[in-house]
Structures are given as structure tokens and as C-alpha cells.
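For reference, the structures are reproduced in the following blocks.
Read-outs throughout are calculated quantities, based only on the coordinates presented, and are distinct from any laboratory measurement. Just so it is clear, the model here is predicted, and its values are computed rather than measured. Cβ atoms are built from the backbone, for glycine too; each structure is taken alone.
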Structure 1
Amino acid sequence: MSEPRYAVYFVPAPETPLYRAGAALIGYDVYRGECLPYPSGLPCDDAEWSALTTEPRVYGFHATLKAPFRLAPGRRAEELAARIAAFAGGWDEGVTITPSLSAVGGRFAALVPDAPSPALDRLAACCVRAFDEFRAPLNDDERRKRLTAPLTARHREYLERWGYPYVFEDFRFHMTLTGPLAVPRRESVLACLRESLGAVAGTPAPVDRIALLRQSDPDSPFRLVANAPLRAS
């Protein structure tokens, strides 16, 4: 029997234009755990768009602060939620980004900050450390999946120590909108996303909360179970 996984994310407030636009594009709402209708004007039919957004739909519209993990033995989700609330209540540095659409690594579409943000990098690094005691060590299957990607020696070290290779100086804040984009259709998809996002891309947005999400089994999407506002916001 599989164990549930938990993740620490930034998920915008449900009423914000940023969240509404991103959730509609991937077709899933992590707050209600429900599928959403896609917006009009997509560059393909709903079935093709659903296939293109399969991967981000599992995780919901979010930015990772601490990647998915199983709970360590003896730890409970309620403890983790309480720790997140305490952490958020003590955070005293405001963080704001201006989202910009990008093909991350030339592969998938995502919203990323239009400029470096040391405050955002500090927030992510602190989350990696602050909640690590709740993370179970990687099992063989989890390690094997991560090692299918090309990793540097530092990435491998981070994977073993923190359960995820892209942390600290290798962290890149991004809010994924699609799976991998084939080169022939990449520009048409990006053009469609720019139109669907409208003023959301280019409008400053606060990173003002930390969310705890739960995935009950590998075939289920993540769902938000707790949301803690950052004190500085």
C-alpha cells in the first residue's frame, strides 16, 4: 500500500487573478480538489490540451518550496501543518514577484519571476531546512526516478541530503503550466498562453503564504490541506 506524500508550496490565494488563470489553464483546483473547464482560445482541442497539461495537473498550480516527500516515521501531518504555521508567522521579509511567461530550460511553459529575488531564494532555502525533519529518507524507487535526470555531483549530494536535487543555489522559482513542449508547436502554445494570461503576466504578485498539500496515492492529484499567511505580508 502506497504512503501519502506531502509538499510545501506557494499557492496563490484562490480569488487572485494569478491563481484563477493558472488553475484554469491546467484544469485543476487544488483548493477544492476538482477539475476545471479549460479557457477558450486554446491552440488545440480539449483532449490534446489535457494531455499537454497532465503533469502539472497532478501537482496543481503552484511553486515548489519543499518538494514532495513521505512523512518520516512517527511524524503526523498535523505536526507539519503546525510547524508551517509557526514558520510563516515568524517570517518577517516581504516577497513580491512579477510573473513572466517562459519556456523553462526550453522544455515546458511556466511563470517565473522577471528578475532575481534574493528574498524569495531565502524563503525557499529556509523552507528546505525548516521542514526536513518531517521527510522520510528516499526509498529505492524515489532515488531511481530522480537519477534518470542528468545530475551534477552537487545535485546528487543535495538529493541524498535533502531529498531533492534543485535546492539552494540551484533553486529556480517557477509555476508550471504545461508538460514538455515539442519544438514545432512551442511558439504557438506560448502565444496562446500569453493571450490567456493577459495582464497576469507582468502584474506584481505577493508571495504571501505557504501551503501544505497532500497526495493520497500516486494516481491522485495533490490537494491543499493547510495554508499559512506569511507574517510580513
Structure 2
Amino acid sequence: MTEPRWADGRQTIAGYRVRINDGPNFRILRKDIFERRIYHFETENPRPRIIDGGANIGMSVLYFRMIHPGARIIAFEPDPTILPYLRENLAANDIHDVELIEAALSADVGTAAFHSDGKYGSSLMVAPSDSAAAGDGMCCVPCVRLRDYLTEAIDFLKLNIEGAEWDVLADSEDRLRRVRAMVVEYHHQPGLPRTLHRILELLDRCGFDYLLNDFDAETNPKSQPPFRLGPNSRYYLLIYAQRRE
């Protein structure tokens, strides 16, 4: 039986009520976050501190609250078309203690041009080759620095910020030792700098061990063999890093 390709609507997952903005995206988020558990982490802290960079409609926040009910969460989401879904999904599940920052994570404080696709690929980092096609979705959003929120021990950091990950991590390098574990989604896109090696070097300097994962063939088909790399190649992968004790 073929699974329905939901559009804007409401679904239930793990006892949570979720308003979705895109059916295929919801199915991928459900599989990756709740079934494959890409953001899972364990801690003895009954009130772990979590930073969720790029919260989207809130699926990761719901997962964090499910596995750690006492978690203290700061969630960042800048997309004005997605924020109503995130706010509604938190409220619908009686989650009122998440600190929601309606801004993009960046290396600078201020405002910046932002490309919104209204689904899952919104970004500050629009490649030159994409700029013409992105024109209709351009807006201006506030920006904040991750380093300003690394003022205490962080049990888990999640970054899915569509190409801005290197800039944000590099800007925060001297404070990353306050983070116990993290998952960073690295984005390889046409026209953007190749920064994977820089991120891995930074993590090593900051005292982290790491491993790489490229999701599965459904979520990330372009990373599967036979391998091909060219100027227009697109792929993404997960970097899991854990601080060396």
C-alpha cells in the first residue's frame, strides 16, 4: 500500500499532534528523527541543556522532549513562513517552556537576506547559481551568534542551518568546549565554499571525536554509489561529534 503524500494538514507521531507544511518532508523527518533517531543522545542530567539550530516545524524539539522530558531547550528558526507551524506545534502539545529565538544563526548580529522555500531548505547561504531562481522567496531576517548562547555547559547541540554551519562554528570555536555532543548537518551545494575539512579540523582542535553519516538512500540519494562529484553536485551528511573526556 502506497503511503499518502500529505500536503498541509495535521498528523500524529509518538503521541504528539503535528501540523505539517509539506507531506514528503514530514515523512522524511518522521523517519530520520523518530525512527532512525539521528538526534538521539544519552545523558545522566535530568535537565539537559539543548540548542536546536534550525528547528523547522518542531519535529526535533518534540523528539528531544520525548526522550528527555526535563530538557531545557533553546530553538532557533528564522523562516517567517515556517514559524507559525513551529509555534502551533509547541502550543498544541503543551510545550510552553522552550525558548524560541526567531532568528537565523550567523557569524554576525543584525539582519541578512534570507531565501525561504517554505519547506525545509530555507537558507542565508544562497549560491550565486541559485540566486535568480530564489528571488521570489527572498526576505530579510534577524541574525544572532551561536557563541552568545554558549554561556554554560550544553549537553547537545543540533545544527541544520543549510550551509551556514562553518561560519557559525568557526565564530564559536573558543566556546565549543562547553558542548558535550552535537550533530551538524553539512551541506555541499553548487557555488558555496567547501568547508567539510575545516569543520572536522575545528572539531579535532576543540577536543571532539567525530563520525560521519550520509543518511540513507531515500533521504540522500546523491551520496550513494556509484559516486560522482562535479561543480553542480549536491549532497549533505551528518557529523556526530562527542567531546573527548
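Consider the structures 1, 2: one of them gives 15 for relative contact order in percent (Cα under 8 Å, 6 or more apart) as calculated from the coordinates. Say which. Going through each structure in turn, the value belongs to 2.
Between structures 1, 2, the calculation of FRET efficiency 1/(1 + (r/R0)^6) of positions 52 and 76 (r between Cβ atoms, R0 = 35 Å, to 0.05) yields its largest number for 2. When log10 I(q)/I(0) by the Debye sum over Cα atoms at q = 0.22 Å⁻¹, for residues 28-99 alone is computed for each of 1, 2, the one that comes out at -1.15 is 1. Each of 1, 2 could give helix-only ellipticity at 222 nm (-39500 (n - 2.57) for each DSSP H run of 4 or more, over all residues; to 500), but the derived value -10500 comes from 1. Between structures 1, 2, the greatest calculated value of FRET efficiency 1/(1 + (r/R0)^6) of positions 140 and 204 (r between Cβ atoms, R0 = 35 Å, to 0.05) is seen in 2. Quick check on the output: 1.01 is Rg/Rh (Cα atoms, Kirkwood Rh), for residues 60-115 alone, derived from one of 1, 2. Which one produced it? So the calculation was done on 2. Work out which structure the value 42, 35, 21 belongs to, where Cα extents along the principal axes in Å, for residues 124-211 alone was derived from one of 1, 2. Considering all the candidates, the number was obtained from 1.
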